[in-house]
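S.K.: Listed after this line are the structures, all set down as structure tokens.
Values in this text are rule-based calculations from the coordinates and carry no lab data. Computed from a prediction, not measured in an experiment: that's the story for all the values here. Cβ atoms are built from the backbone, for glycine too; each structure is taken alone.
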Structure P
Amino acid sequence: MINYDLKKVRAVIFDIDGVLSANTITLYPEGEPMRTVNIKDGYAMQLAVKQGLHIAIMTGADVKSIRMRYEKLGVQEETFFSTISA
């Protein structure tokens, strides 16, 4: 077993697709992916934010529902990163 001192961790970055969502993505009729989320991931993330851990979300999609979900869990808006170029 590796002995980690998690008290030194100050921030965590998560990707959405395949990490915080299921490995399969259903598509809406318009072609937009319908992402599923795990309630346990959200609960743990909310607790981490309350304990002072900084959470960042990295995704290739700029989707309003993703921002809304994680902002409700306490992830600040400026910690969202999109790999989509303008």
Structure Q
Amino acid sequence: MQRCWAKNERKKLKAAKECGKVITAEEHSVIGGLGEAVCAVLSEKCPTPVRRVGVQDKFGCSGPAWDLLKLYGLDAATICKTAHEML
């Protein structure tokens, strides 16, 4: 993940500064994921409020993909709700 963030880091930092807020979304644990890496970079280079959408610190289960996305708050409606809450 660090390599993904490092690519065009300047553009991403510029976007964070212009927007003033960042939301990350990932289909796995927020611990050790994209959101955590983004927070680490922003905290040092451009302090910005961040909301991490992803599986919180809990064990997963199996089932139909769309049901699991909704269960863990990874569906479009939840991501949109998170964005509206940050406005």
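S.K.: Between P, Q, which one scores greatest on distance in nm of label points 7 Å out along Cα→Cβ at positions 8 and 40? Walk me through the numbers on the way to the answer.
M.R.: Values: P: 2.8; Q: 2.2.
Once distance in nm of label points 7 Å out along Cα→Cβ at positions 8 and 40 is tallied for P, Q, the winner is P.
S.K.: Let me ask something else. Given a value of -15000 for helix-only ellipticity at 222 nm (-39500 (n - 2.57) for each DSSP H run of 4 or more, over all residues; to 500), point me to the structure among P, Q it was derived from. Intermediate results must be reported in sequence, preceding the final value.
M.R.: Details: P: -7500; Q: -15000.
It must be structure Q, since only it matches.
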